[in-house]
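K.L.:
Scrolling down, you'll hit the structures one after another.
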Structure 1
Amino acid sequence: MEAKASIKNVPVGPRKARLVADLVRDRFVEDALNQLAFLHKSTSVVIRKLIQSAVANAQHQDSTVDESNLFIKKIFIDEGVTRKWIRPRARGMANRILRRRCHITVVLDEESDSDES
């Protein structure tokens, strides 16, 4: 049983968000939440809430789901919209400023005991 949660237009660059996503990919939910709680990155708070939302979605779909059996099957970060503007510089020049955003999606799955046999 898969559960999914996503968030769009997170005000963090996709490259920075992928660093945090790589740390929790293919881990159990409890381990991932513990690791994100002590990580000093701005994206860790967003991903932590997103994983908790996916767990709530899984429990809403099937109330018998055990949170300790859930693991992060997929987590991927896509590029969002980029806000562009120009900052005037000396001698009539201009610098371009890009404020990047990203979309984050988490898919949880339940580890079944029949897979180990």
Structure 2
Amino acid sequence: MLKINSQEIAEYPSSFQVTTMDLDDGESTVRTADGTLNRDRIAVKRQIEMAWGPLKWDRISSILRSMEDVFFPVTYPDPMTGKYETKTFYVGNRPAPFAVAQGTEIMWNGLKVTLTEK
């Protein structure tokens, strides 16, 4: 199950990767003169990378429109918690290379998105 904005995604990605990220305080996380790291972790966040193969125009449009808000809920399988989680994410760049046109139908190939937890 994969939901964006409370709706099941229009087409499941061909590639799906969850990264668990540590966020450190930029001012208090420092290395001392002897190389020892003093670390101040302030949060643990998720980043989800997804990519698709060929998509019909209506499918790619539905996927992109589901991510048009500044922030949106995403329900996804989380490898760290071992269950489905719903967290708030935002999306970065969304490249969508053109593949081929057949009449009025356009196929898009290689849509990639990176979602980062708020």
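K.L.:
Out of 1, 2, which structure matches 29 when relative contact order in percent (Cα under 8 Å, 6 or more apart) is calculated?
P.N.:
2
K.L.:
State the single structure among 1, 2 that was used to calculate distance in nm of label points 7 Å out along Cα→Cβ at positions 14 and 94, giving 2.0.
P.N.:
Label of the originating structure: 2.
K.L.:
State the single structure among 1, 2 that was used to calculate helix-only ellipticity at 222 nm (-39500 (n - 2.57) for each DSSP H run of 4 or more, over all residues; to 500), giving -2000.
P.N.:
Details: 1: -11000; 2: -2000.
The value was obtained from structure 2.
K.L.:
Looking at FRET efficiency 1/(1 + (r/R0)^6) of positions 46 and 86 (r between Cβ atoms, R0 = 30 Å, to 0.05), point out which structure of 1, 2 has the largest value.
P.N.:
Numbers: 1: 0.55; 2: 1.00.
Once FRET efficiency 1/(1 + (r/R0)^6) of positions 46 and 86 (r between Cβ atoms, R0 = 30 Å, to 0.05) is tallied for 1, 2, the winner is 2.
K.L.:
Continuing with this model, one more query. A value of 0.35 was computed for FRET efficiency 1/(1 + (r/R0)^6) of positions 78 and 102 (r between Cβ atoms, R0 = 35 Å, to 0.05); which of 1, 2 is the source structure? Spell out each step's value before the answer.
P.N.:
On the way: 1: 1.00; 2: 0.35.
It was calculated from structure 2.
K.L.:
Let me ask you something else. Given that mean count of other Cβ atoms within 10 Å over residues 38-45, derived from a single structure, equals 14.0, which label among 1, 2 identifies that structure?
P.N.:
Of the structures listed, the value fits 1.
FYI, it's all coordinate maths here, none of it is from the lab. Quantities reported herein were computed from a predicted structural model and do not represent experimental measurements. Cβ atoms are built from the backbone, for glycine too; each structure is taken alone.
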